[in-house]
Every structure is written in C-alpha cells, then in structure tokens.
Structure I
Amino acid sequence: MGNTIVDTVIKFVITGLLGYCISLIKNYRKQIKSKKDSENIQNVAIRSILKSQLAKTYFVYSELKQIPDYIYQDFLDMLQVYETFGGNGFIHTLAKKMENWEIIKTDILK
C-alpha cells in the first residue's frame with residue numbers, strides 16, 4: 001500500500017513538472033516571436049528612413065548634377081546600411097545616376 005501512495009505522488013510531481021516545463025517553453029517561444037516581430041518592424045522603419053534620406057539627398061542636388069564630397073560620402077555610407085537592411089529598388093537607380101555627377105572637393109574630408 002505504501003508503494004502506491006509513493007507512486008501516485010511521484011507521478012503527480014512528474015506530471016506537474018512536465019506541465020510547468022511545457023508552459024515555460026511556450027512562453028519562451030512567444031517571447032522569441034515577439035522579439036523577431038519587433039526587430040522586423042524596426043528594420044522596416046530604419047530602411048524607410050534611410051530610403052527617404054537617400055532620395056532627399058538625390059533630389060536636392062539633382063538639378064546641379066554636382067554634390068559636395070562629404071555629402072556624397074554620407075550618401076554612400078547610408079546606401080550601404082540601406083542595403084544591409086534589405087533595401088533595393090529605385091534608390092540604386094538614383095545612386096547610379098549620381099556616379100556621373102561632379103563631386104566638389106571640400107576640406108571637410110581629409
């Protein structure tokens with residue numbers, strides 16, 4: 001009779017521990033999914049901001065067909081980050097057009 005009570009208690013404890021572990025795993029999965037969703041939203045937001053700034057830089061200097069070297073370098077740096085975040089499309093067309101522009105040398109970049 002003593003073994004049955006001990007067996008029952010052991011089964012009860014094991015069932016409780018398994019339930020607790022499953023609950024922890026489910027919560028951990030939810031946290032991972034939430035973090036991934038948050039990172040994806042942040043990446044899209046950063047990419048959108050970069051795209052806007054890249055286009056703005058292009059259109060500010062497009063009529064002159066010339067750009068100061070430090071601004072052009074900033075453009076190239078932003079373009080690299082934009083691509084890292086999965087950006088593509090018309091921004092590359094703008095960057096290609098800028099390759100033919102005159103780059104005005106300043107004393108800012110040395």
Structure II
Amino acid sequence: MSTWNVDLTNTAEQDYASILEWTMARFGAQQAAAYAEVLRTTFQTLRSGPRVPGARQRHDIQPGAFTLQAVTRRRSARHVLVFRISCHEKRVIEVLRILHDAMDLPRHIS
C-alpha cells in the first residue's frame with residue numbers, strides 16, 4: 001500500500017498548537033507530550049489513506065469531508081481530525097481542522 005502525504009492547513013496547525021498549549025496549562029508538560037504523541041500517531045495512521053479504519057465520510061460537514069478520531073492503541077483523545085482528499089492522483093490528504101469531539105463540527109469548517 002502506497003503512503004499518502006498528510007498536509008495540515010494553517011488553521012489545523014493553529015488548532016494543534018492551541019490544543020497542546022491548553023493541555024500544558026491544564027495538565028502539565030508530560031500530559032501535553034503524551035497528547036501530542038496521540039495526535040502525531042493519528043496523522044501517521046492517516047498516511048495509509050482516507051479509508052483507514054475509523055475514518056468516516058461526512059457530507060454533512062462539507063462535500064468530500066471525512067473525520068477520524070484521534071486515537072492510539074493505548075490512548076484515545078477527545079479530538080477529531082476533519083480532512084479531505086486534496087489530490088487523489090498525488091495521494092494528498094489535507095487536514096482542515098482538529099476539533100474537540102463535542103463541538104458542532106460543520107459550524108467550524110468554512
């Protein structure tokens with residue numbers, strides 16, 4: 001299986017930084033590092049393509065949108081990656097946002 005490139009939009013990069021800053025302020029450096037690892041592992045999983053186990057097509061958010069819960073074998077997270085296929089021929093996935101799973105996802109996707 002060929003790997004896909006996973007690109008984060010500027011907004012997704014800001015989401016990532018904000019999540020880690022909030023986690024650091026609330027729970028400390030060790031927990032922030034652990035959560036960063038969960039998110040990085042989820043990005044790595046997504047390199048297998050948009051149809052990885054757990055990915056769901058979400059036309060209610062935006063045509064062509066998918067979601068994937070951030071999770072590893074040892075930890076689950078309360079954040080969801082919202083992504084789309086940016087270029088199927090070049091195997092590029094674009095992460096649009098990283099949002100808390102309690103949020104109204106369509107409201108936060110432009």
Structure III
Amino acid sequence: MYRFYYDYVKARYGKKCKLFFTYTDSLCLEIEIPDLYCDMGGAMDLCDTSNFETEHSFYSTRNYRVLGKMKSETGSVPPLAFVGLGTKMYSLSCKKSLRKRSKG
C-alpha cells in the first residue's frame with residue numbers, strides 16, 4: 001500500500017489527492033479529477049476490478065483476489081459522499097446504495 005500510495009497515486013495526482021485514513025489493508029482517498037475510472041485505464045495492472053459491473057469496460061477477473069492489487073469498495077459506482085468518524089467507522093453514499101462500516 002505504501003508503494004501504491006507514494007509511487008503511483010501521489011506521483012500522479014500530487015495535491016489533487018487527499019488521504020482520509022489508512023488501516024491494515026485499506027486506504028481511503030479523495031482524488032479530484034473529472035473521471036477517475038477513465039483515468040485508471042493505464043494502471044489496470046495495479047487494480048482488481050472484479051467487483052465492477054460486468055458491462056463496465058474495465059471489468060476483469062485477471063487480478064481477482066491477487067495480493068497487493070487495489071480494489072474499489074464501491075465497484076464501478078463512484079461515491080457521492082463520505083463521512084468518516086474513525087478507523088473502520090465510515091459511511092459511503094453512492095448513486096445506487098449506502099454502504100456503512102463500523103468496527104466491533
């Protein structure tokens with residue numbers, strides 16, 4: 001995750017990227033660009049897109065469950081809002097659903 005964040009994300013997006021929190025196996029980032037999914041086309045070797053909708057152009061099972069590959073928690077649906085109260089205690093609002101996580 002360290003390499004992914006500093007060598008890829010920060011190097012590519014610089015000040016357009018904000019890190020909200022990290023946990024053992026996750027990062028929560030805000031990247032201010034018009035279409036992140038369009039932009040990630042060049043980094044498909046770093047991502048697991050097996051949870052994208054099957055009709056999405058980036059859907060692939062090539063990196064399914066491969067250690068070290070980054071996966072979007074919301075799949076191919078971008079989050080509209082984020083509320084984070086603490087580590088593993090957050091809510092993501094998406095077009096189609098609301099995803100809530102809490103530890104314990």
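Derivation of every value follows stated rules applied to the coordinates shown; laboratory data play no part. Note that this is a predicted model, so its numbers are computed, not measured. Cβ atoms are built from the backbone, for glycine too; each structure is taken alone.
Computed quantities for the displayed model
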read-out: Among I, II, III, which structure scores highest (criterion: distance in nm of label points 7 Å out along Cα→Cβ at positions 30 and 78); value: I
read-out: Of the structures I, II, III, the one that -28000 was derived from, the read-out being helix-only ellipticity at 222 nm (-39500 (n - 2.57) for each DSSP H run of 4 or more, over all residues; to 500); value: I
read-out: Label whose coordinates, when distance in nm of label points 7 Å out along Cα→Cβ at positions 6 and 94 is calculated, return 1.8 (choices I, II, III); value: II
read-out: If Kirkwood radius over Cα pairs in Å is computed and equals 18.5, the structure in I, II, III; value: I
